[in-house]
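No value in this document is a laboratory result; all are computed from the given coordinates. Worth saying up front: this structure is predicted, and the values here are computed from it rather than measured.
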Structure 1
Amino acid sequence: MSQRAAWQLQHLGFADVYDFVVGKAYWLASGRPTIRPNPIGRVGSHVAQAATAFLDDSVAKVRASTAERNSDVVVIDQRRIVLGRVRRSDLEVAADTDSMGQIMRLGPTTIRPDELVSDVTVRMANRGVRALLVTRPTGELLGEFRLDGEDRDG
């Protein structure tokens with residue numbers, strides 16, 4: 001928002017007004033709230049919870065905590081920054097004493113919550129992918145976008 005708009009809002013009685021310098025596109029890509037509700041056609045309206053673990057978590061611990069889910073596991077840090085991904089098949093064959101950091105795959109593909117569902121589903125279908133991670137531009141995990149609501153990634 002412009003500084004002029006910020007001053008106008010303050011004059012209208014808004015106490016906490018900030019000049020968000022990085023702009024509207026960054027705000028939307030971060031999945032932040034807007035005056036209008038998120039349109040149904042945006043990924044952010046369809047984000048599901050993803051199974052997560054930390055770098056130092058043992059394979060045995062993660063296997064036990066995600067036994068009910070047949071999904072990949074996202075490796076995150078304390079701020080929920082995505083560090084990697086462990087495919088369910090890799091988790092099942094890894095040694096119990098291995099850490100998630102040892103078996104994770106680096107650089108998982110991520111998308112932003114403001115992307116159009118129609119565009120993302122076409123890309124996913126072309127690549128044969130069932131789910132993608134949804135993050136803010138800072139890398140913070142918001143969840144997972146799944147093609148048909150299934151709880152797994154291709």
Structure 2
Amino acid sequence: MINKNKGFTLIELLVVIAIIGILASIVLGALNQGRKKGNDAKVKSQLANLRSATSVYVDRDDTYAGLCAVASDDNSGLYSLLQTSSYPTATEIDCGDSQNEYSVAATLQGTPGNTAWCVDDKNTSRGTTVDGTPYTALTGSATAAHTTVGATQCN
């Protein structure tokens with residue numbers, strides 16, 4: 001005799017739904033990490049652009065003083081690069097300047113073990129301290145990008 005019920009049982013459907021759910025969570029996790037790494041790449045690119053704009057600023061004004069407080073009508077391009085709205089959401093920026101030096105650090109979100117990136121007038125562009133320790137914060141510690149708020153050199 002032939003069984004005419006050719007549908008799936010409830011157990012079979014639940015197993016398939018569970019497998020699809022597990023696969024979806026793996027894919028979404030990978031996409032989220034990719035998005036964070038993309039945001040970090042944007043932060044690093046913006047800071048590289050900031051270094052170029054700083055060259056224009058210092059060529060014109062002959063000093064780094066006032067760099068962190070440029071007005072919106074400044075022609076160097078620095079103003080937009082110092083605004084958090086030019087960076088991915090939740091990025092924090094710390095800028096420090098003096099007569100002869102400057103430094104700008106920004107937070108990263110997707111690079112494991114590295115929470116900040118720093119650029120300065122010495123052509124520094126890195127995510128680690130001088131001894132190679134990854135930055136653990138934006139400011140305020142011996143392993144932060146800036147040891148103090150408004151520091152003029154990368155740590």
Check your understanding: Hey, helix-only ellipticity at 222 nm (-39500 (n - 2.57) for each DSSP H run of 4 or more, over all residues; to 500) derived from one of 1, 2 reads -7000; which structure?
Key -> 1
Study note, to complete from the structure: When 1, 2 are compared on Rg/Rh (Cα atoms, Kirkwood Rh), the highest value belongs to 2
Check your understanding: Comparing structures 1, 2 by relative contact order in percent (Cα under 8 Å, 6 or more apart), which one has the largest value?
Key -> 1
Point to revise | Answer label among 1, 2 for the case where Rg and Dmax of the Cα atoms in Å, for residues 90-129 alone, calculated from the coordinates, equals 15.1, 42 | key: 1
Exercise for review: Rank structures 1, 2 by Kirkwood radius over Cα pairs in Å, for residues 42-81 alone and report only the one at the top, that is, the highest.
Suggested key: 1
